[in-house]
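Values quoted throughout were computed directly from the atomic coordinates according to the rules given, and no laboratory measurement underlies them. Since the structure is predicted, the reported quantities are computational estimates derived from the model, not experimental observations. Cβ atoms are built from the backbone, for glycine too; each structure is taken alone.
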Structure 1
Amino acid sequence: MKYFYIIISLLLVACSTTTKESNQKLEDIPFIPLAQEIESSNSFLLANELSSIEIKVRSERINVAIEDFKIFWKEQTSYEIPINNIVNDNLKSIKLELSPSSETSKEFYQLRINEKGIEIKSNTEEGLYRGLTTLKQVVIFSDSKNNIKKLSTGVINDFTSYEYRGSMMDVARHFFDVEDVKRYIDVLSLYKFNFLHLHLSDDQGWRIEINKWPKLTTIGGEKEVGGTDGGFYTQKEFSEIVNYAHNKFITIIPEIDVPGHTNAALASYSELNCDGISPEIYTGTEVGFSSLCAQKKETYTFLKDVVNEISLLTKGPYFHIGGDESYKTSKEDFIQIIDSVISYVHNNNKIPITWDNDVKNAEIAQFWNLSGSDLIALKKSKKIIYSPANKAYLDMKYDSLSKFGLNWAGYSSIKNAYEWDPKIIATQLNLNEIDILGIEAPIWSETISSFDELAYLVFPRLLGHSEIGWTLNENRKWEAYNQRLEKHKIYLKSINIESPY
């Protein structure tokens, strides 16, 4: 009789576990960023019932995305799923279809999961890709029955709040190789970022090959902060990064910071210096001491060549030209150099982005400073990318115990990095008339030199910025987000990304 009660107890536990698993709804999936509209239908679809992926789209990027999804599906479900270009409505499958829509967001998508299969529809390739990344999160965080993923059914209608959702890697102060950048792109992609800004030059290093000026990398790229060996991307390697990101619907934005932050270039070529003498290679972290020479024609030949060569390697519409902390450049010289660079960027059919300084012809200003003359400069800009240092800079320490990072803009906890709204900042600064293009979360590399150290500062705070950029502010609540975030920390750990807090 004792064994009978034990068996009954075990059966009851098993039943209660099954019931708990089967009660997971689509809105229980801890989406980050949170989808705008989720409607559950209180059922589920077993992953092993899906026979194929059916594509009604002719697109090289979507084909690459589907091949990537096949690998992901096998890793998550242990099942192979073939690709089928012929649609068979009688089979349970994952269908991707471009469909006309009245939605104005080019990244709008509808994800529908029911007992008949899964369907992703959008009026753009970008939208289909965002829907596919949402489906990835459904798969990652779904319960299982007998080791088979149970995909909760329902409909998601989703779209982005901001057109621009970016992060920045500073590869100039410490160099990060191609594989590190690709690894970062992989994570950005899952969280619906669509821009990666690469800070390619600074006082400490020049990180991209320029054929007409080879000493920029052989001399200017030799070292990094602390005096350790630096590095650079060949043009072939940079194109590899650009194409890799492009296939994950992320646009690479190159930055060549001028006229300050240029010691690596000045050390490489004496003719770029007003006195004709090259300074020493710099491996410290101070800023504001270097400047190109506005009076020398070589400066403009150099800048034109650099912009021309890099522009040919990029697919996106933007070219970042820096423009900040040029303390050794007179106002007249600053204007002369910046105006020239802007003209070179325009000649390459690119749109210039500057940091939030007083640039007369600035079309897009990246805003990091909350005070001073920068506010005047912002009012002259047509559009703004928000990167307030006290909220969005991922190199700020979490608290006084953080192993890496700085604190000149203050400490930035996970909650602090999540609880801000670009529109509220615009209202506070009387900038409502400015068009907010979006947000960007930079990671400056003064204190980090490896991907694991970068990950310490970036994760999990980067995920909060993904939600600020994508999800409507009225749908964002810290308590609910923090609960979802805990599950994403577990996932990130499973792909060898440790979150310190």
Structure 2
Amino acid sequence: MELHGITKRFPGVVANKDIELKVRRGTVHALVGENGAGKSTLMKILYGVQQPDEGTITVNGHAVALKTPTDAIDAGIGMVFQHFMLADNLTVLENVVLGAEKLHGIGDRARAKIRSISKEYGLDVDPDDLVEVLGVGARQRVEILKVLYRGAKILILDEPTAVLVPQEVAELFDNLRELKAEGLTVMFISHKLDEVLSVADDITVIRRGTTVATADPKTTTARQLAELMVGSALPNPSTEESTVTDKAVLTIDAVDLDGGVGQRKVLNNVSLTIHAGEIVGIAGVEGNGQAELVEVIMGMREPTSGRIWLDDKDISDWEVREIREAGVGYIPEDRHRHGLLLEAPLWENVILGHQTQAPNVKGQLIDAKAAKADTEAIVHDFDVRTPSITVTAGSLSGGNQQKLIIGRELRHQPRVLIAAHPTRGVDVGAQASIWAIIKKARREGMAVLLISADLEELVGLSDTLRVILRGGLSAPFDPDVVTREELGAAMTGADGHGHGEQEDTK
């Protein structure tokens, strides 16, 4: 497949400009670039969802006009989107044949075809399984099977590892190698450069909508790729000089949270203090109580026992709104579900969670004029790349959505910032910007609770590190001396220390 001079314009922005791309048959070809670099637009053009204003696409030496996804499928191009498109209440077979009933019917012939494809490519999918009982990795294999069932020879995978755990990533890469061995071609879009280097045969880098480089993974490092993506040398997350004070801002004292009848505690004797000018990082394998800790602090759940203090005020039983108004900012783990209204304009999203606070209100009414002016300031100060504050939040790239949320929270100058996975799913450029924002907030005296799955981020940004395991916190680690091996052992319990009954380390 070859792309020449692909250009796509939208009102106020050129998404793709003179893109050049050549994909060899039987290879995994990675496409990398910052959020907003134009990757998604390019993939939609290849799948016929959008049409280029200029340029040509050839497949197997023949020019093709991809005006609809049907045209793309007819040309042998299939796409697996980052957010799966499966009906939970249907079986694998029913999901696969939906819209393709004419190919092999809807019964035994279709079932046999699915089993044949699954076996040929090592996908390990049972056509009679109900989708709702499948794990994330298995669902992704169903999505891949759907496009193979339709005869695709070129597969586009958009951020395929974003929702997978490491074991599932390894299984996916085994599947990709199997596809490649059978002569299929894979376009692999990802932010995770170490994964790109491990699985790709060729790499194309795009920046601000245009092709800037091609790279050989055998001779290129992740840092070199990252610097090609952003066009400059990269900073690291190190926080440099200490700004920690003696003033305790958020204190969590022996907090328990029950997990329901017959279940162990979700939080177990959690004690933690965060001081002004301090970042406390929480490491841990997901599902060990991180989300529940955030929910308890933010007032979404009330602790079974123990207290939470903001300065000298007991906020253990306060409502979410009271906690927000008292000066606790919140960057949610899932920006789409809990941070934004994707169909609403940016200025309305800036009001969210602050609808009772200036400048968003005048008396009892929303002050739209002031909220719009505030949004313009956030867009400028936090480098949110958007043609206008009236576009919907869903039209922004992931990194720009995240910067909008962070700008919204910091605009109100909170005393405490609860940051849950603040750089998840963003590119290296946006990641560096978010690190700089958090470090600046720390220098200005803010107390920050940082929850992240990125150990480099945790070690680099944090003044103190704790590990959460089965709802309990470890004793503090010094990020300047702790090793990844020590953190990993604590995260899995291999260090031999049971969390949840630690000494009070406040």
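If you work out distance in nm of label points 7 Å out along Cα→Cβ at positions 77 and 101 for 1, 2, which one comes out largest?
Top value of distance in nm of label points 7 Å out along Cα→Cβ at positions 77 and 101 goes to structure 2.
Can you say which of 1, 2 returns 24.4 when mean count of other Cβ atoms within 10 Å over residues 125-132 is computed?
Clearly, the read-out refers to 1.
Comparing mean count of other Cβ atoms within 10 Å over residues 317-324 across structures 1, 2, which is largest?
Greatest value across 1, 2: structure 1.
Quick check on the output: -11000 is helix-only ellipticity at 222 nm (-39500 (n - 2.57) for each DSSP H run of 4 or more, over all residues; to 500), derived from one of 1, 2. Which one produced it?
Checking each candidate, the match is 1.
Tell me which of 1, 2 gives 2.1 when you compute distance in nm of label points 7 Å out along Cα→Cβ at positions 29 and 397.
Structure 2 accounts for this read-out.
So if we calculate Rg/Rh (Cα atoms, Kirkwood Rh) for every structure here (1, 2), which label has the highest result?
1
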